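Engineer: Below you'll find a set of structures to go through.
Values quoted throughout were computed directly from the atomic coordinates according to the rules given, and no laboratory measurement underlies them. All values reported here derive from a predicted model rather than from experimental measurement.
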Structure 1
Amino acid sequence: MQKLEMIYEGKAKKVYRTDNPDLFWVEYKDDATAFNGQKKGTIDNKGIVNNKVSALFFELLESKGIPTHFVKLVNDREMIVKALEIIKVEVVVRNIVAGSLAKRVGLPEGTILPKTVLEYYYKDDALGDPLINASHIAALDLATPEQMELIKETALQVNEIMRDYLAPANIDLIDYKLEFGVHKGEVILGDEISPDTCRFWDKTTKEKLDKDRFRRDLGNVEGAYQEVLRRLSLA
C-alpha cells in the first residue's frame with residue numbers, strides 16, 4: 001500500500017490518502033494542545049503511545065462486536081484506517097465528575113455520577129466545539145435520528161467494555177470523547193481512543209494518567225502516557 005498526499009492535519013494527527021480509496025493512512029503527532037488550541041506544546045513520544053493505545057482499544061472493541069475504522073498498525077506511529085465521512089458530533093461519556101462538568105454543575109471533581117452522562121458537542125474548531133443537544137443536531141442536519149440512536153447505544157456499550165477492561169489495570173475511566181463517521185453507508189467508530197481523548201485515573205491514588213497533566217502543568221506528562229500503555233500491554 002502506498003502513502004500518498006496529506007489531506008488533513010489536525011491537532012494530534014495527519015491523514016493521508018492511499019492507493020486504495022477506501023483506506024486512509026494516519027500518522028500520530030507529538031504535538032499537544034489544550035483549551036481549543038490556546039495552549040500548545042510537545043509531549044515526547046505521545047504519538048507512539050496514542051497510536052498503540054488506540055489500536056489496543058479498537059481491537060478490543062472489534063472483538064466485542066463494535067465496528068471501528070481501524071484496519072492495522074503500520075509502525076509505532078502510524079496506522080491504516082477505513083476512510084470515513086466524519087459526523088460532526090463529538091460524543092463525551094462521563095462516569096465521574098471532572099473538567100468542564102465540575103464547573104458547569106458545581107460538583108467537586110471525583111464525584112461518582114449515579115448514572116452515566118452523555119454529552120454532544122458540535123465538531124467545529126472555529127466555534128470551540130460548543131455543547132449542543134439533540135434539537136441542535138436535528139436543526140443543523142448533522143446526523144439523522146437513527147444515526148444518533150446508534151451512536152448513543154454504541155457509546156454506552158463502549159463504556160461498559162472499556163471500564164471492565166481497565167479495571168484489572170487499576171485504572172478508572174473518568175470520561176472520554178468518541179467520534180463517528182460513515183463508511184460505505186455504515187456508521188462506525190473513528191478518530192482515536194487514547195490519553196489525549198480519555199481521562200484515566202489510578203484507582204488507588206487517583207493520580208491523573210492523561211492529558212490533564214499537560215493542561216494543568218502537573219508534570220510527568222510523558223511518564224503518565226507511558227504508564228497507561230505499560231498497564232494496557234500487560235492486561
Structure 2
Amino acid sequence: MDKDLMQQALAKLVSGIVAVALLTFVPAGTLAWRNAWLLMGVLFVPMIAAGFVMLYRTPDLLRSRLNAREEQGDQRTVIAASGLMFVAAFVIAGLGHRFGWASFPWAVSVGAAVAFLAGYALFGEVLRENAYLSRTVEVQEGQHVVDTGLYGIVRHPMYAATLLMFLAMPVILGSPFATAILLCYLPIIQKRMEGEERVLAEELPGYADYLQRVRWRVIPHLW
C-alpha cells in the first residue's frame with residue numbers, strides 16, 4: 001500500500017467532512033439536525049469505501065483524481081462558480097433549519113438520499129468504463145474515444161451522475177430554497193460540457209465523429 005497516497009486521501013476526506021459540517025451545522029446552530037446527518041452519511045460512507053477500493057486496486061486513478069488541477073481558464077471559472085453555489089445552498093439550508101423555513105417532508109429527503117446513492121453507483125460504473133476519466137479537461141497520453149456502455153447512450157455519463165447527486169443534496173437537507181440555488185448547476189455544467197467537447201474535438205482523434213454519433217449529452221431524448 002502507498003502510505004503517502006493514503007495519507008493524502010485521508011487529508012482530503014477529513015477536510016471535506018469538516019467543510020460540509022461547518023457549512024451545515026454552523027448555520028443551523030445545532031448538531032440535532034437529522035437531514036444534515038443523513039447527507040453526511042450518504043456522502044462520505046460510500047466515498048470512504050470507494051477510496052479504499054481505489055487505493056488497493058487502482059492507486060494511479062486515485063492519485064490522478066486527488067492531484068488534478070484544471071488548466072483551462074474558463075473551466076476554472078466554472079469550478080469557482082460551482083463552489084460558490086454549494087456554499088450558498090448549504091448555508092441557506094442550515095439557516096432554513098434554524099429559523100423554521102419551509103421544508104420538504106422527511107420521506108422526500110429519504111427518497112433523495114436513495115437517488116443520491118443511485119448517482120454514486122452510476123458514477124462507479126462510469127469509472128469502470130472509462131480509464132481516462134479525469135477531473136480536469138485534458139487529453140491524456142494514449143487516450144482514445146470511449147463509445148461503449150453508457151458512453152454509447154450519452155456523451156457525459158459522469159455529469160449525468162453528478163447532476164443526480166448534486167440536485168439530490170439540497171432535497172436531502174430538506175430545503176426548497178437550497179434546491180432552487182442548486183438549479184444554477186444546470187447552466188454551469190452546460191458551459192463545462194461545451195468547453196470539454198470543444199477541447200476534445202480539437203485534440204482527441206475520433207471525438208468529432210463521436211459527437212455526431214451520440215446526440216445526447218446527459219439525458220437521452222431530453223438534454
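Engineer: Figure out for me which of the structures 1, 2 the number 39, 28, 8 belongs to, where Cα extents along the principal axes in Å, for residues 54-93 alone was derived from the coordinates.
Structural biologist: Working: 1: 29, 22, 16; 2: 39, 28, 8.
Only structure 2 yields this read-out.
Engineer: For which of the structures 1, 2 does the calculation of helix-only ellipticity at 222 nm (-39500 (n - 2.57) for each DSSP H run of 4 or more, over all residues; to 500) return -24000?
Structural biologist: 2
Engineer: Quick check: 25, 22, 18 is what I get for semi-axes √(5λ) of the Cα gyration tensor in Å, calculated from one of 1, 2. Which structure matches? All intermediate terms of the calculation are to be shown ahead of the outcome.
Structural biologist: On the way: 1: 25, 22, 18; 2: 31, 21, 16.
Of the structures listed, the value fits 1.
Engineer: Right, here's the next one. For which of the structures 1, 2 does the calculation of relative contact order in percent (Cα under 8 Å, 6 or more apart) return 26?
Structural biologist: Values: 1: 18; 2: 26.
The correct label is 2.
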